[in-house]
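Quick note: the coordinates plus some simple rules give every number you see, no bench work behind them. Source: prediction; values computed, not measured. Cβ atoms are built from the backbone, for glycine too; each structure is taken alone.
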Structure I
Amino acid sequence: MREKTRYRYRFSYLTKGNRVFLRTKYFYFLRGTLSSHVHFYKGWVDAAREHGLPINMVTVLPDSVYAEQIDLVEKFSRYDYFHILRYKKTETKQRLINLFFGWYLLLHKKVIVQLKKQDINQFDTLKKIFKDRLKCIIELEGDAEAEKEYLVQHAYKEKFYDQTIRSMDKGIARLPQTLKKADHIFVLSDFFKETLCGRYPELSLREKISTLSTGVDCGRNYYSPRLRTCARRELNIETKFAMTFIGNVFYSWQNISRTIEIFSLIKRTVAENAYLILLVPDNDHSIAQEFLNKYDVKAGDYLLKQVDYDQIAYYLNAADIGFLLRSKHTMNQAASPGKFGDYTACGLPVIMTEKISDFSDMISQTEFCAVLDDMDDDDEVIRKIKPFLMHDDTRRQELSQWAVKHVSIQSRINIYIQTLKSL
């Protein structure tokens with residue numbers, strides 16, 4: 001009862017013309033699930049908080065998802081800056097969003113909300129009421145038009161992506177209005193920034209777009225000779241040349257087919273002891289298994305499993321090289337795959353293709369990775385992978401240090417914080 005009275009008094013005080021507000025409040029408003037990519041979002045929030053920006057995280061879950069993900073709810077609820085809201089009916093979601101953010105707008109001189117796969121239209125009412133005191137940032141992970149084009153051309157099977165493409169079409173249709181409403185926009189590459197500016201010249205986007213490629217938390221992902229030795233012993237791969245792929249394989253741009261085909265090629269030609277570690281979500285195991293069967297990969301030559309992100313470093317330390325293969329398509333210049341940072345932070349050399357965001361050009365200036373001109377050229381694949389067949393501990397440590405300097409969240413956090421504070 002006392003708690004209610006206190007909040008009622010503060011609400012009254014702020015609405016009587018007493019313009020005494022608390023400092024700017026910052027929120028990272030993520031998608032309505034805790035099962036995917038939360039570690040990436042939280043990495044940025046944690047780094048910002050460590051550098052003095054008191055940003056909070058918030059998500060809104062329907063009761064069904066809340067119950068299904070209760071273990072994750074309990075895990076993330078331990079952080080006092082992580083707000084997990086729940087609602088029973090779809091029609092109450094908007095009311096909950098208005099109440100939550102509206103309360104903070106009443107108390108603070110300004111509220112900055114970064115939207116991650118959340119619809120900016122949910123803030124229309126609050127924008128009308130609080131105007132410039134509410135700033136919305138949107139974050140675009142890739143070029144939906146180019147991604148749609150790629151999936152249409154490279155479907156696993158006929159009609160495999162029909163539902164996905166219908167959903168993409170809706171997002172593509174909404175994008176111009178979303179870009180117009182946004183107070184600022186984060187994209188993952190300079191190429192994508194230029195694409196948007198050229199595609200929507202009437203929106204004058206250049207000044208409100210910032211490039212911020214995917215960063216890795218090097219406090220969680222790192223190289224450790226001791227961890228490598230332990231992991232390889234426990235996995236019984238001490239004498240193996242371990243090749244790995246992490247992430248989903250639902251989208252054909254992940255090239256899981258060619259990944260497994262190259263593994264088979266390497267095992268047949270230059271490394272009979274090759275072993276494949278596929279860290280793939282359970283929902284995608286059937287896709288991966290189909291290609292394992294297609295290329296006749298024996299059961300004892302691979303590991304296919306889902307692991308929590310907290311376990312990724314264990315497997316990447318154990319591995320000898322990671323796969324990051326992309327076709328020559330503009331969608332890959334707009335994207336910024338998180339696995340590149342995960343691999344390199346763990347000192348893991350990467351066999352990868354050209355034109356993947358800015359990563360390919362950055363790493364090609366070093367001798368840490370095998371960058372392919374043509375991933376379908378077997379001779380080139382074999383030639384460029386040979387230098388990595390023998391473990392080099394010094395190279396692993398130097399690559400991990402390179403990642404800290406070039407692709408870590410910590411190396412980019414000041415740009416992120418400055419952008420939020422400028423609004």
Structure II
Amino acid sequence: MNPRLAQAHNHLIKGEYQLALATAQKMARMGGQGPEVHTVIGVAARNLGNFVLAQSALQKVVQLVPTSAAAWGNLAQLGIAIKDASLAEGALRKAIALAPENPEHPATLSTLLMQRGQPQSALEVLAANRARHPSHLKTQALFTNLQSDFLPLEEWSQLWQPSSKITPQSWPAEQQVMLAHMQLLWAWVAGTAGQFHAQRSYVGQMLERMRQAGASHHIHVKNAAAYFLMLEGVQGPAPARNPALPALPVLGESHTILPHGQTAVWQGTSYQLQASLIFGLTLWHLANPVPTVHRALLLQRLQNLPPASTVLLLAGEIDTRPTAGMYARAQKHNKPWASVISATISPALEWLKANAQGHTVILVGSPAPNPLKLKVLPEEQHADYTAFAIAADTALKAACARHRLSLVDMFTYTQQHPACMADAHHPGPDALPQALQSHLRHPA
């Protein structure tokens with residue numbers, strides 16, 4: 001390799017992008033027009049935020065070496081950086097075709113497709129990559145997480161049971177925690193009482209080790225802690241499937257988990273609640289004019305239900321948390337929270353009404369603020385957050401009435417039954433069946 005080119009590469013590897021760019025540009029002025037020179041220019045410029053120069057250089061590279069998977073991969077990374085999804089997807093598909101032995105390109109493409117609201121296409125890409133590269137950790141994690149969004153909770157939990165073909169020995173500690181909490185969900189849904197209690201104890205021990213190691217901030221650890229707290233106080237696993245009872249689908253985020261398997265009465269008939277989990281689903285995802293994977297997944301779930309089904313939808317509690325959703329968004333952008341509530345709730349219900357697929361959708365409201373939820377805020381913010389939560393609940397009730405949607409008034413129910421809460425955010429297993437009986441609001 002040319003010594004100056006080697007020097008430019010060395011700067012690039014060390015993250016010295018300005019030096020790498022200057023060295024490569026000097027070579028280009030001296031007649032160095034090979035793909036290696038333009039690759040350094042393009043990658044360095046991309047990392048420096050000079051996207052016009054980066055695109056010019058990386059486009060030149062793929063023209064010079066159109067059979068280089070690495071060149072197309074660099075162009076794809078630029079497309080992701082500038083949020084040009086078409087450029088990124090086209091380049092990734094070129095890279096995959098040229099280098100099917102590289103598992104990273106399909107994994108990146110699947111993430112891009114999920115962001116574009118195409119979960120089925122993402123799942124197909126991951127399934128093919130998983131078959132080709134069964135030991136690729138990133139693909140395994142993406143596939144099992146996305147697979148959860150296509151299966152009812154009972155079927156999805158089988159992906160994580162301890163006897164399944166998951167080999168976590170080489171996983172980083174944070175991802176082993178993720179696996180352990182997924183297996184706790186399996187034990188809650190399909191395990192015995194002994195398996196559930198043993199796995200819950202194991203997750204608690206792992207979380208304590210991560211706390212002592214200073215890793216509690218990691219996203220996998222934070223998620224595991226949230227699910228552990230939700231399940232910490234329950235007595236045992238969810239009730240087993242009762243074939244004598246028809247299923248009443250419960251779609252939504254983590255609030256679907258505790259009611260799973262419980263018996264509920266709807267219009268004089270007993271049903272067994274059947275959870276279908278969509279991680280992180282919020283009303284904001286439904287209101288967002290940009291396609292979201294959560295909205296695409298919900299739409300697919302609704303399409304897969306039998307015609308004219310009744311379904312419970314839990315999709316608003318994350319929107320009303322003190323450190324997330326509408327309240328946090330209002331603070332971050334220095335907007336009145338009333339305007340953020342208006343821009344979230346009504347558009348979300350408009351989308352839901354237009355895309356209900358002929359089903360009867362019953363929205364389940366958010367629990368009222370409680371001392372545990374308020375604890376994360378400074379005391380001087382408690383009154384403001386409580387006023388926000390009341391305003392959001394009032395807006396939800398008004399929007400449901402306007403769009404003629406039924407609502408389970410979980411806000412009032414949890415105010416009247418504060419002991420029903422399993423943790424700061426989740427009502428306990430019996431709360432939804434009871435609130436469905438006592439606090440269901442029908443449109444006038």
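The greatest value of Rg/Rh (Cα atoms, Kirkwood Rh) among structures I, II is that of II.
Taking Kirkwood radius over Cα pairs in Å, for residues 184-255 alone as the criterion, the top structure among I, II is I, with the largest value.
-14000 is what came out when helix-only ellipticity at 222 nm (-39500 (n - 2.57) for each DSSP H run of 4 or more, over all residues; to 500) was calculated for one structure; which of I, II is it? This value belongs to structure I. I, II: which one has mean count of other Cβ atoms within 10 Å over residues 32-39, as calculated, at 16.2? This figure was derived from I.
Once distance in nm of label points 7 Å out along Cα→Cβ at positions 136 and 312 is computed for every structure in I, II, the highest value turns out to be that of II. Quick one: distance in nm of label points 7 Å out along Cα→Cβ at positions 40 and 360 came out at 1.9 when computed from one of I, II, so which one is it? Answer by label: I. Name the one structure among I, II that distance in nm of label points 7 Å out along Cα→Cβ at positions 216 and 288 of 2.9 was derived from. Answer by label: II. Once distance in nm of label points 7 Å out along Cα→Cβ at positions 56 and 352 is evaluated on every structure in I, II, the highest one turns out to be II. When relative contact order in percent (Cα under 8 Å, 6 or more apart) is computed for each of I, II, the one that comes out at 10 is II.
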